Structures are given as structure tokens and as C-alpha cells.
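Structures are listed in the sections that come next.
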Structure 1
Amino acid sequence: MADRLNGYRVLILETREEAQFSRLLSEQGADVLQCPMFAINDAPDPAPIEAWIRRAIAKPHDDMVFMTGEGLRRLMKVVRRIGVEPEFVAALGKMRKFTRGPKPGKALREIGLEAQTTTEKPTSEGVAEMLSRLDLKGRRVGLQLYPDKDHGALIGAIKARGAEVDTVLPYVYDAKAADANIVTAIDEMARGRIDAIALTNLGQIRRLLDTAKKHGWEEKLREGLAQTPIASVGPAVSDELKSHGLRTDIYPADESFFMRPLISAMATALGKNPPRVAT
């Protein structure tokens with residue numbers, strides 16, 4: 001499969017796993033234009049995270065929901081800093097663990113644990129639907145949140161099942177720091193200098209549109225996307241594109257919604273035409 005994307009310029013907006021995605025694309029010969037959507041920082045006040053960790057150790061939750069791999073990795077960073085890694089991993093081992101999609105499952109495996117169930121739909125709604133099938137009455141549920149999302153509906157859905165919810169938010173986004181990168185990416189697409197844009201989560205679409213609106217570049221973004229093949233990692237991303245009047249041009253085969261199948265689909269689709277910009 002080496003060099004299947006040789007000469008093609010691919011725009012990626014991934015942040016949490018940007019380095020891995022870029023490496024995989026580069027291994028296929030792609031010229032990768034990286035445009036992080038935001039900077040990820042540790043939560044400014046570590047005290048609530050440390051307190052949550054100590055509660056989890058002293059009295060492990062019955063159930064634990066990880067919404068992002070980044071969230072678990074940031075938690076582990078704090079766990080190691082305060083010197084309680086064996087105790088915390090042991091506590092997690094006693095919990096019934098659920099993950100929103102494959103990324104937090106991968107982070108769990110990094111510390112030697114496995115999720116009991118992964119959502120079919122990697123969204124908050126998918127998590128709520130998954131938990132709605134379970135008897136949660138009287139159970140304590142740990143819930144790792146992520147920034148820039150109103151989790152009220154999910155928390156309410158869990159409480160409605162009779163559970164007590166204990167939330168933790170281990171990181172924050174700094175969106176302003178990446179605005180210039182996003183404007184540059186929009187301009188590159190509008191100039192016809194991108195062979196494909198690869199989208200791997202819903203937030204990337206919303207962030208593109210919000211930033212374009214803020215800078216008065218909505219029309220330019222639409223023009224750029226109209227002439228740039230759009231690759232979507234899975235159904236949630238494609239549904240979000242559709243909700244904004246945008247299309248999906250490239251999609252993984254066989255419902256394998258991961259980076260490698262997406263890259264393979266991009267190589268197959270783009271290989272039908274020569275690169276737009278000579279390198």
C-alpha cells in the first residue's frame with residue numbers, strides 16, 4: 001500500500017490524534033496539511049480532578065463512562081503526578097466500563113483494561129441510548145466529560161435511570177489559538193490547492209463553520225468545500241455534514257470507522273484522478 005497517496009495533498013483537522021493520522025497518511029505518500037482545530041490544555045484547576053480520582057479509589061464507581069481517549073489519558077497524567085497509578089487502575093478494574101466509540105477503548109487498553117461495552121454510535125446520544133438498556137437504579141456512575149459540549153441531557157438521562165452521577169472534566173480547549181490555521185486551511189481549499197479534506201469528528205465541522213462565520217468567510221468555505229472531496233470517517237460525521245447541507249464523497253468500506261480504512265478509501269477514490277497540485 002506504500003505511496004498510494006503519493007502527490008496528493010490532504011487536509012486534516014484532527015487534534016487529539018493528529019500526529020498518528022498525519023503519520024499514517026504520510027506513510028501512504030500523502031502531502032499532509034495539518035490544521036489543529038484547537039489547542040488542548042489541562043484543566044486550569046487540578047483540585048476537582050484530583051478529588052474525583054481519590055473518590056474513585058476510595059469507593060470505586062459501579063459503572064464508568066469514558067467519552068474520549070484524551071480524557072482518560074489526561075486523567076492518567078494527574079494520577080501519575082499524585083502517585084496513585086496502581087490504586088486508580090485497580091479501582092477502574094472493579095468498575096463496569098463503557099466507552100463512546102473506539103478511541104477511549106484504545107486508551108483503556110494502554111493501561112491494561114478493556115471496556116465491557118462500546119457505543120454503536122460514538123455520540124452522547126449513543127451513550128444515553130446504550131445506558132437506557134441497563135438497570136442503573138441505585139448505582140454510582142462515573143462520567144468523564146469533554147469540553148465545548150452541553151452534557152446536561154446525558155447526565156439527566158443517567159439520573160433518570162435511578163443512578164448517581166459523578167462527573168470529571170480533565171481538559172479544556174483553547175479555540176482562539178487555532179483560528180489563524182483554520183482561516184489558512186479555508187483559503188487553501190478555495191484556491192483549489194487541497195485534494196481532499198479528512199473529517200474524523202463532529203466538532204471539526206462545527207468549528208470550521210463557526211470560524212468561517214466569525215471571519216466573514218462562510219461563502220469562501222462553501223466554495224472551497226464544493227470543489228474539495230470530503231472524506232468522512234463514519235456515519236456520525238456524515239450526518240453532521242448533511243445537517244449543514246454538505247456532502248460526503250469518501251467513506252470507509254465495510255463499516256470500519258477508523259483511520260486506516262478511511263485512508264484506504266481515500267487512496268482508492270483519489271487514485272481515479274491525478275493530484276490537483278503538482279509537488
Structure 2
Amino acid sequence: MNKTTTPNTEQIRSFVRERYGAIAEQADDSCCCKASGCCGGATENYGEKLGYSAEQLAAAPAGADLGLGCGNPLAIASIKPGETVLDLGSGAGFDCFLAARQLAGTGRVIGVDMTAAMITKARANAAKGGYQNVEFRLGEIEALPVADATVDLILSNCVINLSPEKARVFGEAFRVLKPGGRLAIADVVASKPLPADLRAKLSAIGACVGGATPIDKLRALLAGVGFARVDIAPKESSREYIGHWTDDPTAGEFVVSALITAYKP
């Protein structure tokens with residue numbers, strides 16, 4: 001029997017960077033990712049399925065929404081005027097721009113992404129939309145280019161599952177949050193153990209399936225770095241669209257999108 005070999009950290013990171021860099025470079029204002037699936041397998045009215053309102057979907061600059069999310073973290077963010085908001089894996093900037101819109105000219109928004117092409121695209125979108133209080137920084141979410149205790153709220157949308165070092169991600173999130181700061185995350189989690197071949201397949205990891213963390217383990221990881229009041233709310237209806245993300249039609253049986261909140265004491 002052949003033993004299934006799981007990719008190592010650098011193999012995963014390199015694959016993810018190349019995949020999402022290619023998506024950024026292929027996407028342009030004429031690419032309707034939500035309808036055509038050209039940027040990751042999204043389907044028609046995908047943004048609405050994730051929980052975004054029609055107003056939100058229309059508000060961001062054209063080209064900011066690449067159809068790569070798995071939920072709407074803004075729905076659980078409770079953004080307050082003057083806050084500093086950080087988006088982990090900010091892509092082309094869609095959630096950053098929605099956060100800035102809620103801040104209404106107050107506070108600031110920082111997006112961090114490890115893909116240079118995404119940062120370039122996000123900065124162009126910020127300039128196009130005239131967002132003065134939004135900035136984008138190139139960096140890895142396992143080693144954030146952000147100072148200690150300077151952030152009120154951390155957003156992330158279908159990104160942390162891609163990291164092979166999730167404990168480091170949550171440790172960094174805890175470090176940069178102010179006391180009383182919070183996480184508002186949409187991500188894919190494992191509702192039951194994934195088959196070994198699915199966890200070992202780079203294409204499944206890059207499609208936000210193979211790297212999903214079991215819910216109990218995810219809760220333990222967050223508590224382990226110091227987070228309190230951890231809540232993980234799976235969205236069962238997400239299984240339908242997750243089933244289209246990989247070449248394995250059974251993927252939706254094992255993983256589900258969830259909205260995750262946690263607080264730094």
C-alpha cells in the first residue's frame with residue numbers, strides 16, 4: 001500500500017502564493033468572478049450566498065471582489081467609529097473597503113497579503129476608490145508586519161485554512177490586538193475528519209478544503225494562544241458551493257464554512 005505524503009510547509013506556502021498570484025494577475029474589471037468562476041470556482045450570485053447585501057456588493061471598487069471568500073466577516077464585526085481594522089489575507093481589498101465604508105472616514109484599515117500581485121491590485125483599487133484610510137502591506141499572516149497591541153478588530157475571509165502554521169497565525173493575531181480586541185473571521189472548518197488523500201493534495205489545500213481544521217481543534221488553538229469567548233458557528237448551506245471547489249465532489253461532506261469570533265482579554 002502506498003503511503004500518502006502530506007506536503008510540507010514550504011510546498012504549501014509556495015503553491016498558495018503562486019495560485020493566488022495567478023488569480024490576481026488574471027483578474028481585471030471585466031472578469032466577473034462571481035458568475036463565471038474564473039477566479040476560483042464561484043457561482044452566480046455567490047456574494048449573496050456568502051451573506052453580503054446587494055448594497056455591499058455594489059459599494060466596493062470594480063475588481064475588488066474576486067469571489068474568493070466563504071462568508072461575510074463584516075456581518076459579525078460590529079465595527080465602531082475610529083477603530084483600527086486589520087484584514088488577514090486581504091486579496092484585492094474587498095472586505096477592507098467595506099470596513100472603511102463602515103468607519104465613514106474615521107479610523108484606519110490595514111490589509112496584509114503575502115502575494116505581491118494582490119497587493120498591487122488592492123492598492124490600485126484603493127486609489128481608484130479614493131480610500132484615504134486604507135493601506136495594504138506585503139507580508140505573511142504568520143509574521144504580521146504590524147506592531148503589538150495596535151489593532152481593535154481582525155477580519156479574515158477564507159484565508160487561515162490555507163496556512164500550514166495556524167497556531168502561529170493566531171499567536172500573531174493575539175499579539176497585534178489591543179486588550180479587548182476581537183476576531184471576526186469567515187473560514188472553512190472540518191466538520192469530520194478529512195480523508196488522507198484530500199489533506200495531501202495541494203490542489204485541495206489551495207482550494208480551501210485540504211487545510212481545514214476540525215472545529216474542536218480550532219477552538220483549542222484559539223484558546224491556547226489566549227483568546228476567550230470563542231464562538232464557531234458553521235453554516236450548513238455552504239456545503240453546496242464548497243462541493244464545487246475541488247475535483248472531489250464529496251468535499252462538502254467533510255468541510256463547512258463557519259463564522260468565528262474570539263476576544264483578547
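Laboratory data are not the source of any read-out in this text; all were calculated from the coordinates shown. The model shown is predicted, which means the values in this text are computed figures rather than measured ones. Cβ atoms are built from the backbone, for glycine too; each structure is taken alone.
When Cα Rg over 2.2 N^0.38 Å is calculated for each of structures 1, 2, structure 1 comes out greatest.
Each of 1, 2 could give helix-only ellipticity at 222 nm (-39500 (n - 2.57) for each DSSP H run of 4 or more, over all residues; to 500), but the derived value -9500 comes from 2. Comparing mean count of other Cβ atoms within 10 Å over residues 115-122 across structures 1, 2, the highest figure comes from 2.
In this comparison of 1, 2, the computed figure 0.20 for FRET efficiency 1/(1 + (r/R0)^6) of positions 19 and 107 (r between Cβ atoms, R0 = 25 Å, to 0.05) is attributed to 2.
Between structures 1, 2, the calculation of distance in nm of label points 7 Å out along Cα→Cβ at positions 75 and 147 yields its largest number for 2.
Hey, distance in nm of label points 7 Å out along Cα→Cβ at positions 11 and 243 derived from one of 1, 2 reads 3.0; which structure? The value was obtained from structure 2.
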